[in-house]
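Computed from the coordinates by the stated procedures, all read-outs in this text should not be read as laboratory data. Owing to the predicted nature of the structure, the values given are computational and were not obtained by experimental measurement. Cβ atoms are built from the backbone, for glycine too; each structure is taken alone.
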Structure I
Amino acid sequence: MKVALIYPPTCDPTAPYLAVPTLTGWLRAHDVPVLPIDANLEGWEHLLEQRSLAALGQRIERRLEPLERRGALSHADQLVYSQLWQARSDALHAPKAIASALATFRDPVRFYDAEAYDGAVDTVESAMRVVAAAHAPLSIDFVRYRTPFSLMNAGEIRADAGPDRNPFHDYFAKLAERVVASGVGLVGLSVAFPGQIQPAFSLAYALRQHAPDLYVTVGGPALTQMLLRLPEDAIERALGPFSSAVAYEGEYALLELVRALEKGDRPGGLIRGRTVEDMSELPGPDFDGLPLDRYLTPELVLPYDPTRGCYYGACTFCHYGLAEVGTARHRERPVPQALDQLQALSAKYKNRIFYFSQDAFAPRIATQIAAGIRERGLDIRWATDMRPERSLSPERARELVAGGALSAALGVESAAPRVLSLIDKGIRVDDIEQVIINLSEAGMAIEAMCFSDFPTETYREAVATVRLITRLEPHLSLFIMGQFDLTHGSLVAQKPGEFGIKEAWFVEGDELKTGLFFQERQRSKSPAEQEKLERAVSSLSNGWQLRQYPWAGALSTAHTLLNYLRFGKGAFRDRPPSADTTPQEAAAVTARARFDIDQVEEQSAANEADIWHTLVYDRRRVTRADYDALAARLPPARPAPATWSWAAGVAPTRVQHTPRGRRPSHAVNSAKR
């Protein structure tokens, strides 16, 4: 039986993800033919194309026309009106510039030119705003895929798969035809991140439409975590268009599923995969069949997993990967086998950078692999995630760098001893600081992963983390300081009372339980302190050229690693900022707007936030009927006609008309001079 393994949107298109190549290697080692498809890359290539973006720009104009004729705008209309208007400048710029932008990412010279790179990033982000506005209300980028009622229930999932809401609809239809024509008997979708969940369902519906009897299964960390928190009677409803779902690790389960289908059986429901206890059984990932020359990067960066799971596994905030709670159990590939596979992959695919993808890379294993790389004389550089363990001494740090270590993202979390104790981090602040210095002075690019707002964290404790990063600025290549997010499988969620949380809840109506909310017993920071903290973090960020995932300047991305390799560990601190990349090639366009664009945007955004706060925190119930009832109470937007001007890449601004008999102020000032 031939198997199609598909990685759906939306995610990072700069490098292949590990899931499909890992399962491909496993199945091919057992004589199962595989058709691997990176639908994330292909789907974005379909959208980020001049013809597609031009058509979406026309769709934006068609959607605006009836709104401009309305006598008033309801709250829902205001949200769409605002998003459509704000995207008109993007629709002027993106279609003409998109081909050059994508070429820049793949060009070994222009990629490293700061001005060219920044312009390419701006163009792609502009194009994504066009995609979102054409399907408004939709938020979409390489991380998020969200509509107002995303994943609330099976009906919303099915509706979001339709052509009016789903920007990948046309691509999915063509992909479904291709998959069916290939003669596969099993399709497996791998969903690693939450932003892929709705697109995976949408793709499954497209496959169902073209081949109702085709067996379609789904798995991966995001689906595993979602399904395992549901009661048994809800899982079947949640599966929707899927024949089954595989929880946990997929190697054994997928192979057994193939054999069952070959015998004529059709297993259904939730299939619980077995953990691969002995990783020596696993072949290396197989990237054959993936479009390795089309990822948005000038040099191929490949993922590899020397280990699985977390060797520490005690952090109370953490719920990660293929586990019902906490993290998966730690296992290791034999080091000689890992080195053989890395050497073979590098020779076959002509790449020199690997991202070691696991929960946390133990210093012991890291040192052994680094020693093997050095002894074999391999031209391999690698990056990974690590804990700032005391064992990372200056001597060991030098050994890692000599063995190819390029960068490491370290789980710092906090610089407040009490918070670290609540997290059960098992590392002191002084040790964290010294390890960062050790690794940096040895030549590694060190990235600090931190967050604020752990339950009961005070303003002073949060600022302690800001001050730690400030002290370590010469030794840090990048940092992130996010905000604590309660995840269902963490110890904090399992025992909220022990961490100062009064209660945690899913809202009624959220059938898939995708949103977990909580309330502390008492507020640990005042609004003024929270604002001061945000200003401090923003000020701290000025010392680096930080960007959002997956661009250069985000933690542990292919673009970031390539910049380390080219410019060194100071790549995002030592280089001067690039010039303004706002496109200037197009003349301004003017048009009458029936409603005040700025006022509609500001008021509708504030009203939307109030509605959701009421539903989530006051009523704790979310349905379309509840939402519509609250929205109906809001005053409509009344006409305020004016002329607005915008240009490519420049947001709409109101044209200020000069009264008759008066010269513009700039003319008066010129006359005075």
Structure II
Amino acid sequence: MCGIAGLLDPTARLADPEAVLNAMQRCLSHRGPDDSGVWFDRSQRVGLAHRRLAIVDLSPLGHQPMSSASGRFTIVFNGEIYNFPTLRAELESSGARFRGHSDTEVMLAAFERWGIVESTGRFAGMFAFALWDRETRALTLGRDRVGKKPLSFGWIGPVFAFASELGSFRALPDFTPEVDRAALIGYLRHSCVPGPLSIHPALRKLPPGCLAALDGADLASGARPLPVETAYWSARAAVSAGRRAPFAGSPEQAVDALDAVLGPAVAERMVADVPLGAFLSGGIDSSLVVALMQAQSSRPVRTFTIGFEEANFNEATHARAVAAHLGTEHTELALTPGAALDVVPRLSTIFDEPFADSSQIPTFLVSSLARQHVTVALSGDGGDELFGGYNRHRFGDQLWRWAAPLPRAARRGTASLLRAVRPSTWDRAAGIIATLSQRRLPPAVGAKVHKLATLLCAQSIGELYQGFVSIHDDPASLVVGGAATTRSLEESHARTDERALEARARESLMLEAPLEMMLLDLERYLVDDILVKVDRASMAVSLEARAPLLDHRVVEFAWTLPRTLRIRNGVGKWPLRELLSRHVPRALFERPKQGFGVPMAKWLAGPLRPWAEALLSETALRQDGMLEIAPVRKLWSEFLAGRTDRWEILWALACYRQWADAWRSGVPRTP
């Protein structure tokens, strides 16, 4: 795992490009504390920079930037190619010779032998790379299939640059810390900046499964074209392939097939020349990964979990039971609210862009705990998105089947009636019902009722999904100039043939509601939220996180399974549960999904109140200039008065404000 950066300076704008490249890589030191390197070709005005976290081949032969044997290609690479031993053997049989044992050297030999597109399609792993071709004077950027590793790029003045994190772009002389309104609106809807947008208007994220090529020979005239993007893999193509060749065996055979593809994926991710362990929450996904690790290990696997004092947020007891059954070497850290709250002021130094998934806090804390003992940790990320683990995959299907046939006017009328009652009133009514019936009802009933009102108005599965995942129904109303920005985007999309083609592609799949929402989760929520959270939180402490469930072969297998083999009898992740039951008693994992969150509503109204008030005060909002003062202040005052439970949007607003202050101040944000 590493950090990469680089630039093209076609008009010789930079007086000292090596100094700029060194500054860019220093901003990524937390991603790679073991080594650094800079390469600049003055004749072609191209430079690459690298920070190394040494995992495989710890010798100097793994140093980057690295050039191919012929000298044609030079690369900087972030990530792991898990099948590189197989590729190396094939290349050696064709005459290739290697100096060291790194996957980077194998990548370069593959590019020379098979070309860039075919080679990238052969790589199994997580990666982001930048490759300079001296012969064609072309720069190629690449990103892994599901988007585990980050890569952003764009023109900063007359210089084209790319980097793993936005902080590196500060090293460029023409950089200014701007904020893109469209990206901010997207963030205030989803708690994260949706790709391919970046919070900086001049920058763009490379989509997962894509290569982007920029021809350096065409830049001397001063033109500033963006790279031409080409998809070598897509989730929708994987879905189409799975539907053309669906799994035809019995349910038991489906579990066997899952074991056959997931077991090797786990084994590949256990290869490292440094200490290795796993995150263990006690849930289905992480427990299965640990169980498969332990089944293939000759000694106890190191596992890590954290616990909270609040019972509703504490899974440590479940993790402890699973660890004891499997015989792992388990490390648990019990956290007080104060210890978790201490992380909050550091969030703007950890996360690259505004980010407000509150599980970022425990994710960072468990990464910090693991890093005290290991350099690599496996995780269970991906199980929910692939096998129907979220409530929306089950409840959304039921709601869509019931509501879709109803007249639009009837649904809107019902929604208006539900919204007419304040959430706090719904909560009091739910409390009375719970007392009279002696039943325990879920918390925040009022917020759920208002969410239901939004869902009833959905006109498509896509709108239904957006209703489920949005933390605010009208985020443009919170942003200065937001309405005009939204109209401009809609007009631009209406004029783009690509949008029409995308719409037809979506329609042609004709997926059931749960499957369409799983696909949207795989394309959006996983990429922009889950993987960003894990990458930034783990790399902030120089820990490599690996996700076997997101091996592309596991992803492709999952999409051969029909909905009924993923969600059975109203319960999601059926194949994962069945496979786990071969290693762990069901009593240790069969329970309602708990998540990996923190009691943020309680904290915002309590110990975090002064912090949030300072960030969301009228004076602070006016100085920021991006947020509408009146609606933000109304949200905050109603929350404090107990009239709403809109803590998610308030947490997002406060996180943005903290990030924006650091972004504009120019203070280095290296953790």
To test your reading of the models, identify which of I, II gives 2.6 for distance in nm of label points 7 Å out along Cα→Cβ at positions 225 and 609 when calculated. I
Starting from the value 19.4: which structure in I, II was mean count of other Cβ atoms within 10 Å over residues 265-272 calculated from? II
